[in-house]
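Chemist: In structure tokens below, several structures.
Bear in mind that the values in this text are calculations on the coordinates, not laboratory data. Bear in mind the structure is a predicted one, so any value in this text is a computation, not a measurement. Cβ atoms are built from the backbone, for glycine too; each structure is taken alone.
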Structure P
Amino acid sequence: MKEGKYDVFLVDISLRGKKDGLQLVKELRESSEYFNAPIICISAHVFPRDRQNAFNAGVDEFLPRPIRNEDMLNSIIEVYKKKTGKSI
């Protein structure tokens, strides 16, 4: 994330690598630059505890996969407007 400035984050709970999506969300919420950034979780993990864990980590919206492109775009627009007060 050091390579640019981001307006919205789409994060999957099941990121591969050293950290998962929830850890990334927590780090974003703790950062001075992205603490209030719109974060949308997209995941195939749709049990109630997965959803609650995502919200506890700091996501603004949780979208279960598979997701229609139109629904994802509408969620991005809504969350962005809610968090920033700006329209896309």
Structure Q
Amino acid sequence: MSPEQETKVCPVIEQSCEKRHALLQQYRWKGKDARRDLFNDLKTLDTEVRNQLVYILTADQMETYAKLREEDRTAMREQIKNRRGRPF
């Protein structure tokens, strides 16, 4: 990633992390019924981030980003599966 790309990508990722954390806190104690809403909100956030990054990163870099996000999703699914019965 070029220095110019880095200065543009970092704020997008930082804001995404802050919003993701806020969503997790918002839904933390709402129980199972709210999980679908949480996942929908997280999916919307992910789409917003991709829509911003597509103007900054190259096609190859976007492919790498997509692979990394999928790895993150897989890890999160595992964590959720292992936390059954506890708030997320």
Structure R
Amino acid sequence: MTKAEIRANIEQVKNYINDCERRIAQGESVDLTGLDQKVESICNEVAAIPNEEGKQLEENLLSLFSAIDKLANAMHDSEQRNSED
């Protein structure tokens, strides 16, 4: 897999995560089935390319991990709101 293909996969998953985060913030339920496998697959793809190319994806990966953190926070906030009701 090329660096460009991996970058595109990262962006696709990040966009999905961002959409889920917005939907959760609006009180909707989302299906996260398979998300962990998609992130693991991306990590394996990065590990399979030469180190120098992998380093060039660092910013993309950090952005993905930030989106995952935001999603986790949105889920936590939603859970807190639901427990207060």
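Chemist: One of P, Q, R was used to calculate log10 I(q)/I(0) by the Debye sum over Cα atoms at q = 0.11, 0.14, 0.20, 0.23 Å⁻¹, giving -0.37, -0.57, -1.00, -1.20; which? Intermediate results must be reported in sequence, preceding the final value.
Modeler: Numbers: P: -0.28, -0.47, -0.96, -1.24; Q: -0.37, -0.57, -1.00, -1.20; R: -0.34, -0.52, -0.87, -1.05.
That value comes from structure Q.
Chemist: Rank structures P, Q, R by relative contact order in percent (Cα under 8 Å, 6 or more apart) and report only the one at the top, that is, the highest. Provide the component values of the computation, followed by the final result.
Modeler: Details: P: 26; Q: 38; R: 50.
Answer by largest value of relative contact order in percent (Cα under 8 Å, 6 or more apart): R.
Chemist: Looking at structures P, Q, R, which one was distance in nm of label points 7 Å out along Cα→Cβ at positions 50 and 66 calculated from, given that it came out as 0.7? Walk me through the intermediate numbers first.
Modeler: Working: P: 1.6; Q: 0.7; R: 2.9.
Clearly, the read-out refers to Q.
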